[in-house]
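In what follows, structures are represented as structure tokens.
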Structure 1
Amino acid sequence: MPISHSEILQLKRWNTPTIYNGWEQITKADVAADGVNLEETRDFMPQMGPMVGYAVTVVIQPSSKAPREANPNAWAEYRRYVASLPGPKIVVVQDLDKPAVIGSFWGEVNSNAHRALGCVGTIVDGAIRDVDEMTNAGFKALARRFCVGHAHVHPVRWGCEVEVFGRKIQPGQLIHADKHGFLAIPLGEEEGLLDASRFMDANECETVIPAARGSVGLPMDQVIENLSAAGKQFGENVQKKFRRQGEW
């Protein structure tokens, strides 16, 4: 496991933008192009807060009978694959019917089944149904929309690279997701993420946020001076911690 279960639970205490703020200080990726969803997602259970877990990948095509006919045992094989992986797990589903929505991989039965397999939620570039029952199962979903039926939904392939909401995801990537979208941490960059996120949150709370709140009602020249000084301190703190120029 790249990080401990305790660290994963602590990462859930912050929203996904806060985790992004920490990640951008430790990553080698281009933070303007990598890591996050490029298309809009919809969080159907925002009241559940963030979800954090390792990516379990699967491809579906609800419009076609062919996958079921080609491999009648696919469901059992796919479930054994999911069960074999460490958790917590987030199932990342690429729907080959996109942009059409023909059927849903998710509903009451499949959500409860995946909870039993150690999964906490899904990111699906398609549809969900039975949203109240999914919520009752404790299974969070980021998706494009609702739909009524499941059509010919069947696992096509799994344990492979998938593309959802404009972002390619590899199996095993650590994912943090909430109502803002999702962040897929590049493999090998998990260590230090919690510390960096915690530091960046505290840095904001100790510099730029109190400067802004404490400047309400002051003359504008003083407001600008206070914000500039706080922003400078914010950047110096980042530079000292990460040897990078903090942006605010």
Structure 2
Amino acid sequence: MVSTNTKRQHSRTMTHSELLKLKRWNTPTVYNGWEQITRHDTTRGHFNLDETRDYMPQMGPMVGYAVTVVCEPSNPKHLRENPDNLRAYREYIASVPGPKIVVVQDLDNPHIGSYWGEVNANIHRSLGCVGTITHGAIRDVDEMTNAGFKALAKRMCVGHAFSWPVRWGVEVEVFGCPVKPGDLIHADKHGFLVIPPEDQDRIYEASCFMDANECNTVIAAARDVAGRPMPEVLAAMNQAGADFGKAALEKFGRKGEW
């Protein structure tokens, strides 16, 4: 079953070139920028609370808009009772502009089979998807990597089982974080961040500013210690922390953390 308000859910505020620029930063850096500009709670609700594992860290970060699916690999009834689900699900994926990240809520516990493997990775890559975040398992890791399809998952497994879509285009929850279709996601080996639509216009600018702010103040003070007495080093670090907070406050109205 696909949501009827897909167009509204997948409205976009960032161009493809802007997303490519955002992809140059790691996810913690993007979080540092996001917390300066958002009015949302920065302690929960927009990133994974449970640990994830990036099975392709060499591919670097991925950025894209969420397309969502619920699966239950252990249950063969979905294949028998809803044989048209796969066709309808692929039509949903194809209808959404890319780049896309497939966010999968796996109903199995334990995860006996995988929604993902070489075949599904190649199919979704051809439909404009750059990777997946799944609370379930994956397999064929080398082959998925060769397809250019990144995966953050809970674990690996051997079997594919009955990897049939149950629902799609709906809100899902993965790793303790709710994700809606159309949400902008930034993900890497540290985890993932869901960026609300109202924060997307300034997220790249804020990420760049906060990274430069760290380099110009607290990191510079921590590196410039050779031959200096410890009281002078500590005084410089204290001043750098104050300068960091002042710059963030002047730019965003928030002191900022590091």
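Odds and ends about this structure:
- Answer label among 1, 2 for the case where Rg and Dmax of the Cα atoms in Å, for residues 130-201 alone, calculated from the coordinates, equals 13.5, 42: 2
- Among 1, 2, structure where distance in nm of label points 7 Å out along Cα→Cβ at positions 122 and 178 as derived comes to 2.4: 1
- At a computed 1.9 (distance in nm of label points 7 Å out along Cα→Cβ at positions 82 and 98), which of 1, 2: 1
- Looking across 1, 2, the calculation of semi-axes √(5λ) of the Cα gyration tensor in Å, for residues 170-233 alone that yields 38, 15, 7 traces back to 2.
Coordinate-derived values only; no laboratory data. Given the structure is predicted, the values throughout are model-derived calculations rather than measurements. Cβ atoms are built from the backbone, for glycine too; each structure is taken alone.
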